[in-house]
Structure P
Amino acid sequence: MKSIPHIVISQHVDTYIKSGMVVGLGSGQASGMAIQYLGQQLRAGALKDIVGIPMSITSATEAAMSGIPLDKYQDTSQIDFAFDDADIVEEGTLVAVIGRQRPRGDESIIEEKSILNAADKLVFIVPENRFKGGLEGSIPVLVQSLNWMDAAEEIDDMFLGDAEVWRRPSIGHAGPLGGDFPLITKEGHNVLDVIFTSPIQSLAEVAESLDKVDGVVDHGIVSKSPCTVVIASEIGLSIVDNLPANVVEGP
C-alpha cells in the first residue's frame, strides 16, 4: 500500500480531536501514526483529558506507549470520535470493508465494528488506491463454528460465479476448508473469506444478503452515517463525507 504522509495524519488529528473527547483508536499504519501524534499533543499540553478506546491489541499497545489514557469498550460506552484504517472504501457510498488481514491474539472484528458504529463521528484514513468503485477482493464473514459449512455453502450458492468462499486458517495457507487449524475468534466464531473475483456492484447489497444467512454472526462491511473519509495521495489529500453536497478538497 502507498504510505500516507505524516502531515495528513497531523491535520486529521488537529481537525477532529478536541480536549475532553473519548476517542476510538483504530488499527493500521495511518491509525498508528495518528495514535503517536495524539500522544505527542497530550504530552505537549495541546490536548487534555483524552480517553482512548482501542480497537485492537496493537492500537492498545501503541496508545499505552504514547501515554494515552485507555478504557475498555462496553455496550454503554459513549464515544465522541473514532478513526480507523479501512481495507477498502466504496466510492460514492463510503461503505467500508475491515478485517481482511488475519487478526492477532484476541483481536475482534466484532469489537472494532462496534466501536466504529458507536462513535458520534467516524473517519476512515485511506490511500487513494483504496478508495474506488467496482470493488474486488475478500469480505470477512463471522459464522457460528458448529454449523459453519452450512453457512459457507449458502453464501457460496448466493454468489455463485462471482466469489469463492474459504474458511480462514489460524496459521499458514490452507484450502477452502481452513486446514487443520482454522481460525477461531475470541468470541468462538469461524471466519469465512468471501473472495470476489467479479466487481462488487454494491457493498450494501452484499451486507444485506449476508445478514439473511442463518449462522452468520457479523461481517466486515461497515455502513455508517455520518462518516468521513480522508483520502491521501501524492499531491495532497481529499476529504469526503456522506452528507449531501459536502465535499471538500484540500491541498
Structure Q
Amino acid sequence: MAGVRSLKGLVGLVTGGGSGLGKATAQRLVNQGARVVVLDLPNSPGEDVAKGLGDDCKFSAGDVTSESEVSAALAMAKNSFGRLDLAVNCAGVGIAVKTYNFNKNRAHPLADFQRVLTVNVVGSFNVIRLSAGEMGKNDPGADGQRGVIVNTASVAAYDGQIGQAAYSASKGAIVGMTLPIARDLASQGIRVCTIAPGLFDTPLLASLPEKVRTFLARMVPFPSRLGHPDEYAHMVQCIIENPMMNAETIRLDGAIRMQP
C-alpha cells in the first residue's frame, strides 16, 4: 500500500520496556519484524523481557535521565543491529500528593515534584535528543524519512485529578514539546508524535484492589474496561506505519474524561 511503512527490518529503542506499555511495545515491534533494545532500570524485568523475545531483542540497563546510560543503549542498538530507526519513550513515574495537605499542615515535598519532572520530562527529552542524533545518520528512505520518535503523555495532561499536580505537569510538558521538537527534526526526516493513554491495565493498576479496578473500568465510556497494553503498542505501530502522522498527540482513552 502506498505510503505505509513496514516495521520489518527497523531497529528501535524502547524505554521502560521491562513492563507495562513498554513491554507490550517491545513485544509488538519484534513480532512485526523489528529489532529492539529495551532500556530499563537494572532491577527491572527488562533482561527477562529481552531474553523472552530472542535474538532480535537486547537489554540495556540504565536510567533515562543519564546521558551516558542512554548513549550506551544507543551504542548497543548500533553495534548489535547496525542502526536506529525508532525510539519509544515509555519510562516514567507518578505520585499522588496534594499541593498542600491542610489536615497534616504539610506542603507537597518539592523534591518529589522535581523527581517526577526530571524522570518524565528531562528523561524523555534526553532520549529524544540523543536518539535523533543517531537517526540523522541514516540514509533517508524513499519518502525522505530517517526515523520516528513516539512519546508517552497521559490524559492527565488535560484532565489532571486531585493530587496529580506533578504528574499532570510532567505529561503536559511532553504534550507541549511535541510540536516544537517535530519542527526541529523535520528537516532531517524524523517524525515525532505523542500518545496520551487513559486507564490501562499496567502493573501500577494491577496492584490495586479488584474493587477499585472495577470502579476505574466503569469510568471508561466505551469500551468500558481498562485498556490493554498491546492496544497502546498497536497505536505505536500505526504511527510508525503512517508517514503523515507527525507532531500530533493522540488520546487513547475510550472517551474517558477524568473527574476530580
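Here helix-only ellipticity at 222 nm (-39500 (n - 2.57) for each DSSP H run of 4 or more, over all residues; to 500) was calculated and came to -8000; which of the structures P, Q was it taken from?
Details: P: -8000; Q: -12000.
The structure behind it is P.
Once mean count of other Cβ atoms within 10 Å over residues 54-61 is calculated for every structure in P, Q, which label goes with the largest value? Numbers along the way, then the final one.
Values: P: 21.8; Q: 18.1.
Largest value of mean count of other Cβ atoms within 10 Å over residues 54-61: P.
The numbers here are math on the coordinates, done by the rules we state, and not lab data. In this text the structure is predicted, and so the values were computed from the model without any measurement. Cβ atoms are built from the backbone, for glycine too; each structure is taken alone.
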